[in-house]
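Listed after this line are the structures, all set down as structure tokens.
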Structure 1
Amino acid sequence: MPIFEMPLEQMLVYEGTNPKPADHHDYWERGLAQMRALGTGYEKTPAAFQAPGVDCYDLYYTGVGGARVYAKLLMPQHRDKCPALVRFHGYTGDSGDWTHHLVYAQAGFVVAAMDCRGQGGRSQDVGGVLGNTLYGQIIRGLDDPDADKLLTRALFLDAAQLARIVMDLPQVDAQRVGASGGSQGGALTLACAALEPRIARLAPMYPFMCDYQRVWNMDLAVGAYSELRDYFRRFDPQHKREQAIFTKLGYIDLQHLAHRIRGRTLMLVGLMDTICPPSTQFAAYNKINAPKRYELWPDFGHEGLPGADDMVFSFMAGLRE
């Protein structure tokens, strides 16, 4: 193991560091009720991009708080009751090129790929929070008295709502829907499967947004987590509110949602990952009670993992059976 991490045998039983708010269950039940009240309505129009055998659409739906959320939708022609896959992108990015999703659509999957609010794509960030909005979605809403205004809460609910919309499509078999993504996309994969437990298979790759306090204690609040360091330097330089801050972040810490997951899970981990440390990923993985397995890349960090995309495709192919 790299010098910055605990031994693998410890990671496999590690239960996490970040505190869990006492009202965590009620917090998410309230969020789910808010999401469900929106229903599964959507608008779709043919996209400028099209491909043989696949219909491509620009899809919009209304998320919590009234935001207009965008997803690419790819549908195999002349097929019914297909398996489906919802896909999520990395932090600050977008849903990527249409061709990135074609391999699944041409294999018979309905595919929906979401743009996260206020990042690199077309989805709307409606704002409306007190406190810092300089940059960084983890800390967006952290200083608002209403914890429901944490922006990451909305991202998690957007992901689950997209899965519900896909499951309601007449062309989709709702019992054969998967979720996948890397980094932030891995986090949203876990969130989607936790908040919409009908997700049958999930493949998170080095998931972000797990065990924030462990990241801080390892002195790795850099890169994707650098906004934590910036927050303390600007708004709590003596760390007088440190415990309260990490407890509030516990609402959006995926280790505390992982027990809700019911789908078969494949987690992919680079053991040299200093962006999303492996122990933080295992803090969530170890709390998944569904059938699961992990795959390791000992010499790789937060980067492309050779063979990983093929592995995920083969894993998701089980939804076709």
Structure 2
Amino acid sequence: MPLTFDLPLDQLRTYQGINPRPANFDQYWEDALTEMNALDSRVELIPAKFQVPGVECFHLYFTGVGGARLHAKFLRPEETSSRSPAVLMFHGYSCDSSDWALKLNYVSQGFVVAALDSRGQGGLSEDRGGVSGNTLHGHIIRGLDDALAGKPEKLLYRSHFLDTAQLAKIIFGMPEVDPDRVYATGWSQGGALTVACSALEPRIKKAAPVYPFLSDYKRVWQMDYARDAYQELQDYFRHFDPQHLREEDIFTALGYIDIQNLTPRIQADILWGTGLMDTICPPSSQFAAYNKITSKKTMAIFPDFSHEELPGMYDQIFQFFIN
């Protein structure tokens, strides 16, 4: 195995992360879930232009926190003799829920599929804004000024995370879905959203995140990998705290949306994929979250691979869910 740019593997397996965890973290997310559960989701299913024999395809719309209208691609078998398993899919940063055809492998096995468009990114879900201060580049720092002013509920990724849990709640409530077989998966940002969904919706039975984003921000910063997906961390410091006088407060505020702080809530069985050469979401940032999971878990490690296609990983996930 080549030498990793990060910690040696034996140290990765015990690494616990360094980003601060806010003292009121648990209450923060309980309050967030209370807000979400009080919403009228106003679910709407609109038949899609894309249709294939034996499958029903819909645009699923619902209203999330802050009044934003969220969109997911929704597919289900046309005919089933029993309640169906379901898989929730989450996409990478700034992308969208991708093509309908890429979901048909699961529908062919009798699954319902719901693939979310993250608000304000590449798909049809809207972001209504509503924060003060900058919106420079990306979503990690959206609402950070408000969080530093004592209003961490304005952090945009709070809404992203709640959107995943709300979609799961909607799918659990569908009469054609088997509530004992609802799963989640995604890569990069989608991996982080998979983790968040599994943490905030404990009925998720299996989850397969692949090299998840949004973990251990301070570690990413200290490794000098605040670029690419994490570029906005560097931008925020350069523009709004150039001497790092508020560094600890900033990382503590980001701790509200750090997935490593959510993973102890997970009850699902986990299949986690990672490449040890990942310079976008460094392995230590991922292990910080993975090592806090107390449910049944497996890490599929690809020593020579970075933030890229991991050969056979889609097949492993597929078999993990259908068996």
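When distance in nm of label points 7 Å out along Cα→Cβ at positions 33 and 265 is calculated for each of the structures 1, 2, the largest result comes from 1. Please state which of the structures 1, 2 yields 1.2 when distance in nm of label points 7 Å out along Cα→Cβ at positions 193 and 305 is computed from it. Comparing all candidates, it corresponds to 1.
Computed from the coordinates by the stated procedures, all read-outs in this text should not be read as laboratory data. Just so it is clear, the model here is predicted, and its values are computed rather than measured. Cβ atoms are built from the backbone, for glycine too; each structure is taken alone.
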